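Each reported figure results from applying straightforward, stated rules to the coordinates on display, with no laboratory input. Keep in mind that this is a model prediction, so the values were computed, not measured. Cβ atoms are built from the backbone, for glycine too; each structure is taken alone.
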Structure P
Amino acid sequence: MIKRIAILGAGLLGGSVAISAKRQIPGVEVALWARNPDAVTQAKELGLEHATADFAEAVSGAELVILATPVGTMQSLVARVLELRGGESFLITDVGSVKRLPHEKIDPLVKNTEVRYVGSHPMAGSDKKGISAAFGELLDGAACILTSDDIQAHSSEIEMLENFWQALGCRVKKMSPEDHDYAVARISHFPHAMASMTATVGLAFEDIAELAGGGLRDTTRVAAGDPELWTEIMLENRDALHRSLCESISELSKFQQILKENDADGMLKYLIEAKRRRDLI
């Protein structure tokens, strides 16, 4: 059983993982680290009494260290943890939305040490951000993808993480970092790109915004997310995202042709197939 967890990063996801872990795992001590003292204060108000701005205090003695910061900062954070923890044995994971880059940066750092790294990606989020938006139920029923270049070599760490995320209400799947990035480009990053384009085109004339109903709100909801965060995500996974966008251009061409030819049968078939695929979720 995990006795102490350190979560580095007190944003929406880091805060939500901390709240859920404290509620769902009996006897665990959850240390949440934030750079901003105001975030530490807010975290303590949410019941996270071990929230701290002291990095060394947060990671001390943790059997599981969870990186809940932007992917670009993870390498330096891991280097700091390794410097502080010496030759100790513990597990590092992260909650980043891409996985090839973290593995490329972190795997070399932990090689030939007692520390192990396995990626995690709980597929949960919101258009809100920050610790003030965190809540323990965010992870309920969410898929969580565990990533490693060699799943078998990390079987004990995979089992530990699988038990951890399941305790927080997640459904766990295991993939390689490359397969992960290809999959989430289709089901997460591509929909966000399309939501942004839909908002851009649909609301090109701002005076018609007041006419918008649930359809536009539903299809553009994720476009209200943090632009800085999503700039990082989309550029980090740009190769896989580009493939999905190329396919969408082909689909738009089909749709245009159906309209041009006034093809009622073609339109019906297209929409029936689209509904069938939507019904998969």
Structure Q
Amino acid sequence: MEHGEALECLLADEGLLKSIELLGPHGGTDARKDKKLREVAGFCDVILHYVRKFLSREGRLRVLECSCGKSYLGIALAVLLRRLEGKETDLVGIDINEELLEKCRRLAGEVGLSDARYVADRSIRFRSEQDFDLVLALHACDTATDEAIAKGIELGARLILVVPCCQNQVRGQIKSGHPLTAVTQFGHARYRLANLLTDVLRAQFLQGAGYYVEMQEIGSPRLTPKNLCICARRTRRGPGKDRAQGYFQLKEMFDLKPALERLCPAAFRPGEVAGDTA
């Protein structure tokens, strides 16, 4: 994988970085903006790798960015796909903050993405007749990441790539009595185990839903401890409970009720995937 290619390309375009507000109007930056730029670039490197490997024959890519916020990721990716791969993008962003989405529309227009569409809603409530090649989420907080995964499964996305954040939902369910109580009695160890357990459950759930799953890092842990990317590719095998045994074993071992199962209850049944509209 070509680490750093996206960052190099983005840094070479000061106008783009000013438009998406990762540089100030006079070219200045700060630690927070620099960190965000490197997170976005690192994630884009991972996405570009999967696009080149699995979507190289596609002329135009349909991209859904969940919990898009200011759409740093979606806009930067669309520009990179055009410049590095010669691919145009149908970009749709979802977020509950309409004020932010107005800014997204303006920023997208400034960099030549006037067709980008932004929808004010929760990811799980988004409805579309359009198929999507890529469903993405960068640091969607807690179960917002689960909503992105569930929506990707529901839409039958060819690739689902998410970098999770704030795995509180599972952490709050871990009680005594499980096989690793000797580990989770310590606060920081409990925190780290819950983060890892949450993301492994997501990966195992995706496998049961018919995806082949890998995990990649979007950068050094020194850049951000939230650097793990769950990379899922839809396979021809399709969904099946027999491929979700790891998910069920972990769930039973820790007596958990993961949000994904509520958000996407039919994920393991062929032809019946539907999201929770709550």
Structure R
Amino acid sequence: MGSTNIVTQRFILCHNKLREENRVRSSRQFAISLEYLPQSLSEVLKGRRDVTIELLRKAVAMYQINPVYIYTGEGPMFMTEEDHHSFRVLTIVTNSHEDERIVHVPVPAQAGYAGELPDPTFIQDLPTFTLPDYKYKVGTHRSFDVAGDSMEPTLFEGDKVVCSFIEPTLWETSLKDNYVYVVVTRGDVVVKRVYNRLRERKQLELHSDNSYYEAYNVNIGDIREMWYVRAKISPFLPSPQNLQSNMEEELKQLQNVVSQQGDLIQSLNTAIQTLVDKN
């Protein structure tokens, strides 16, 4: 097994566990249940080829193999039924040197991204990039477009947030109150300030920075992915000199309006006084 990657090795351990517990009668039956060629599975089990993303996806769905264990080695090999509904395999994109790239999810792709078990090719077709900071070289990162005005004045429409992936097994202990996260639910991608209520209520409270929007709760079973916002990328603003010129111009216009209103009020007062004197 030395030539196979660590994910394949963990997949083999899960297969062996299923055999030990008689949850599958044979490796052949295991392969057929996953619509995979038994000969190809035999090559994987012998360490001659690596497991494919599609095979992993089917194994997670069919046998409740825990994707967190597969990718990190942490947590149980298999999920409970409750966990199974909210976890999913995270598709990553690498370059020719096997370095992971940051996948960007633009607004038009967010509904599809939040959908049930998106096709890995959907993720692989999204734009990708790298950042020079070393902290983006470790772990899985993704960036998302900010839509709408619910997080103003912290984030504006058109901003992009760069985020690091939070493993589902760490949500209860690692999600910090009042920090900003991207929350991927069963049908949406939202950027919110989060309050962790998983331990007592199995829910997250999602708050907007724009006071016009009310806070709301989301159940753990509806959460697909959690991403901690580490940085934002904003459109370039005019230079401070230009901003100052614009502000000075706006102030002059405001002063002119106030002055004109003052003159109008004075004229009205004079007219009223004239009417009073006549009567």
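A value of 3.0 was derived for distance in nm of label points 7 Å out along Cα→Cβ at positions 228 and 252; which structure in P, Q, R was it taken from?
Working: P: 3.0; Q: 2.3; R: 5.0.
Comparing all candidates, it corresponds to P.
Who wins on Cα Rg over 2.2 N^0.38 Å among P, Q, R, i.e. which is largest? Walk me through the intermediate numbers first.
Values: P: 1.12; Q: 1.00; R: 1.50.
Once Cα Rg over 2.2 N^0.38 Å is worked out for each structure, R has the highest.
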